[in-house]
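Got some structures for you, see below.
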Structure 1
Amino acid sequence: MQLSGGTTYTVSLPKPWAQEHGIDADSLLVLHPNSDGSLLVEVAGESDHRERQITVSVGTTDADALEQTITALYTVGFERITLRDRTGLDDDLRRTVEETISRLSGFELLEATETKLRLTSLIDAENVDIRKSALRLRLIALSMHADAIEAVSEADPDLARDTIRRDSEADKLFAMVTRHFRRSLSSLHEVEKLDHSRDELFEYYHVCRQFERVADHAEKMATLVLDGNGTISHTLGEHLEAFSETAFEIIDDAGEVVLADAAVEMAHESLARREELYDRIDAVNRELYSHGEPDAAYTTGLLLNSIRRTADYGANIAEVGIQQSLRQQADARS
């Protein structure tokens, strides 16, 4: 580093490195400062004009594989996807594509011909609020959890169906959060548009993963009602309601730490309540199998397992809350 003109520092870049990255004497560079004091060197305008696009041949792809492929390409951050079959795209394939993109936020069918479908993303990161998305996903997951338990307790198929329906909304939100988090790993411009550090984006992504799993288990419990396996005794129903309420509180409180800057002590308390819940669930499991209620044992076992797993996901969120608190303390001291 050299002092130039008494007020400016100049930095020399190794010529082989510059050539390898397409930088020459006429290049305009942008320096992005990071919170750790490092600088990211980037050719001006390069990322702004780079668009991730791909063309995929789908002539021999079945419906499940096609859905998985589109979802994966969306999740890893592609902006334009062209699906091509030179022999012609049939109605079933087109229907699969339309159903798949209906479950992906911001993806639209922009062009359709006999041999080609072109999908594009219409949502820019500047219009995405990751924290609000995480808050929305928490609300959906917790309401699904509460309604699934009520559907089981009341043997209410309508409420069970409504709970199952909302899982697609949870999946859609999580896919969007995942997409932007994945894009942030390779694009500083994505980080700037989202207006969160990569540390924060990872924390939001991780807690959203837990919320999505909570929603999955709510769907699983609600499905038992529709399968005719949701009938349990009144006593067991009371246990399930009490356990599910504790699991609900663990998730809710842990989420407050990560998403609303609540005191980190709430995260520690959530972890302690999870351990207490384990003991209570284990006691009911032992009583259930030792005294023999064969008609209820299988169904109750599945429900107890889902509640236990739900509490685990809340504990995972609490651990992120503790890590976040310590990271913020370290950042404040540096």
Structure 2
Amino acid sequence: MSVERVRVALIGCGAWGSNILRVLARSARAEVVAVADPLPHRRRSGGALVPRAALVSSLDEALDARPTAVLLATPAHSHAALVLAALDAGVDVFVEKPLALSTIDAERCAARAAATGRVAMVGHLLRYHPTVRALLAHAEGGALGELLRFEAARLSVGGDRTAPALWTLGPHDLSVLQALDPSPIRALSAQSPTSGDEARVELSLASGLEARVELSRAHACKERKIAVIGDRGAAVFDDVRAPDRLLVGRARRVGGELSIEIGGARPVPWEEPLALEIEHFLRCVAERATPLTSFESGVPVVRALCRAEEAMTPPRAIGELLAKGAEVEARCHGGE
């Protein structure tokens, strides 16, 4: 039985956008009708994957190809403006994380999506990772008992420098924390020992759950790990050493600190997270369903990021950042 294909346009064909385009080109659910990027060599690269697509420089031109949905893989500072323009044009929207760079803009995007009745999804990739989904199901099923602690480390030797590490790396782990426990933040502190390349965020949630998220794109080695600790057990997702296994064990206190002792590994059937994420979006468009990572669920992530940024940024610098962001959004319709 054939699947009705969704007419899609990709906006932004840089490093990550080209990965999205690869998945779209292979999907039986997608018909790529346009690829937009301001740089000619990126458009040519995209055209090699989807030779029938219109190759254009902006969202406005891509909309001329009459897509049903657009996927935005542009720099974070452009997300809110492009999301609102796409929604106002009457198309469904997928936008890479974060949804926006301010809580006000994130709320505007969510409200506009609700008002227009469009399918609107944030690309919180880890929520579609098979092992992360297994971790969340394990915790939600009560196997860990009462949840006490959430620990995440996302450390790398390089990476996207279009925004501080807090904004490029932080959405991953904060989206998982929000899925695990959506209760409001009771207290938050944050530090950035280097100029945007590192960040540490400590959170206390209203539920009593404590969390720590460490981020770096200037680390000596690569690490991507999430640990969830409860009063009856612990579970670990190690995306570098064991991406297809959920590590389970128990926690004990050593010198006042919780230490995890791994007792076993549960295999998790592997599928590419990006392919699962894009297929989910296309299915939601076809079935008019609410995505797992809807705009509404993306707002608390942006709110947490903003609070962390405020906690480690002098008041004058915050004003300068907001003014710069407003200036950029006023003139952005470009690519990644």
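19.1 is what came out when mean count of other Cβ atoms within 10 Å over residues 62-69 was calculated for one structure; which of 1, 2 is it?
Only structure 2 yields this read-out.
Determine which structure produced the value -11500 for helix-only ellipticity at 222 nm (-39500 (n - 2.57) for each DSSP H run of 4 or more, over all residues; to 500), calculated from the coordinates; the candidates are 1, 2.
Matching structure: 2.
Upon calculation of distance in nm of label points 7 Å out along Cα→Cβ at positions 22 and 238 from the atomic coordinates, which of the structures 1, 2 produces 2.6?
So the calculation was done on 2.
Of the structures labelled 1, 2, which one yields 32, 20, 8 when semi-axes √(5λ) of the Cα gyration tensor in Å, for residues 70-181 alone is computed from its coordinates?
Value 32, 20, 8 for semi-axes √(5λ) of the Cα gyration tensor in Å, for residues 70-181 alone corresponds to 1 out of 1, 2.
Taking relative contact order in percent (Cα under 8 Å, 6 or more apart) from the coordinates of each of 1, 2, which one would give 22?
So the calculation was done on 2.
Using Rg and Dmax of the Cα atoms in Å as the calculated read-out, with 20.0, 63 as its value, let me know the right label among 1, 2.
Of the structures listed, the value fits 2.
Readers should treat all values here as calculations from the given coordinates under stated rules, not as data from a laboratory. Since this is a predicted model, take the numbers as computed values, not measurements. Cβ atoms are built from the backbone, for glycine too; each structure is taken alone.
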